[in-house]
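Any read-out appearing in this document is the output of simple, stated calculations on the displayed coordinates, not a laboratory observation. Source: prediction; values computed, not measured. Cβ atoms are built from the backbone, for glycine too; each structure is taken alone.
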Structure I
Amino acid sequence: MDFCYLVHGQWLTWFTAQGVCAGERGQLVKVDTMEKLIYLNSSVTDNTKNYWTGANDQVIEGTFEWRDGTVLANDNEVWGLNQPDDWGGEDCCEIKPALGWKIQDDNCGSTLWFICEYVVLY
């Protein structure tokens with residue numbers, strides 16, 4: 001499958017951002033490989049914002065899953081140093097440019113920009 005991406009420059013909670021993406025027939029971006037992180041890094045023009053991704057551990061604490069049910073392993077190279085750390089009960093994931101475009105967990109109620117992912121239909 002091929003995907004396209006849309007950066008939303010709105011400060012929304014994880015839940016609201018996911019709803020916006022779903023309303024556009026998409027989902028929060030699934031960033032499970034360094035290749036995808038590198039692509040997004042080269043495509044996104046604002047490297048000063050953090051961006052919500054679709055991973056969360058709301059079903060099983062400590063097990064981060066994407067919307068399709070696949071697990072984001074805690075030893076995946078997309079995680080930033082010492083992440084995930086669950087500091088203060090963090091259950092959602094964001095891309096953090098200050099970590100070298102790596103992922104960290106964050107409080108789902110924080111407001112961040114976000115990236116929606118859409119399947120390209122030919």
Structure II
Amino acid sequence: MVRRANIYSALLPESPPVGVVVAGGELEAERSGELEANLERAANLSGSRPRVVLDLSRATFMDVEVLHALRGAGRALEGASGALAVVAGEGSWARRLIRLSGYGDEFHLFASFEEATAWLTGRSLSGG
């Protein structure tokens with residue numbers, strides 16, 4: 001059974017604010033435009049130095065077109081003095097594709113949403 005992709009964006013009321021995009025299911029080429037639009041929306045919500053968490057922990061498949069869209073979004077955020085943090089657990093489809101593609105150095109990968117958010121906001125997970 002094919003699991004249709006679900007993609008949505010939101011804003012975390014952190015300091016600084018963090019845009020969030022959650023993408024789950026099968027992320028195929030025809031959904032890359034929707035993913036790009038949600039990443040752009042999240043970046044716009046998060047302010048002049050956009051910080052965005054892309055949570056791929058529920059993605060069951062991701063193709064190369066989606067990977068290229070993510071590379072473009074990451075570059076655009078860095079060009080605007082922002083950052084993209086990608087949540088993809090060890091052994092996940094997304095993490096394997098990113099590493100096998102040779103683009104691993106272009107992404108800030110995290111095992112959990114909490115780690116990604118802490119990195120973007122400069123806070124410690126230990127509460128300190």
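Quick notes on this one:
- Structures I, II were shown, and relative contact order in percent (Cα under 8 Å, 6 or more apart) at 23 was computed from II.
- Answer label among I, II for the case where distance in nm of label points 7 Å out along Cα→Cβ at positions 77 and 109, calculated from the coordinates, equals 3.7: I
- Structure responsible for 2.5, with distance in nm of label points 7 Å out along Cα→Cβ at positions 37 and 53 calculated and labels I, II on offer: II
- When FRET efficiency 1/(1 + (r/R0)^6) of positions 61 and 85 (r between Cβ atoms, R0 = 25 Å, to 0.05) is computed across structures I, II, the figure 0.70 traces back to II.
- Computed -11500 for helix-only ellipticity at 222 nm (-39500 (n - 2.57) for each DSSP H run of 4 or more, over all residues; to 500) - originating structure among I, II: II
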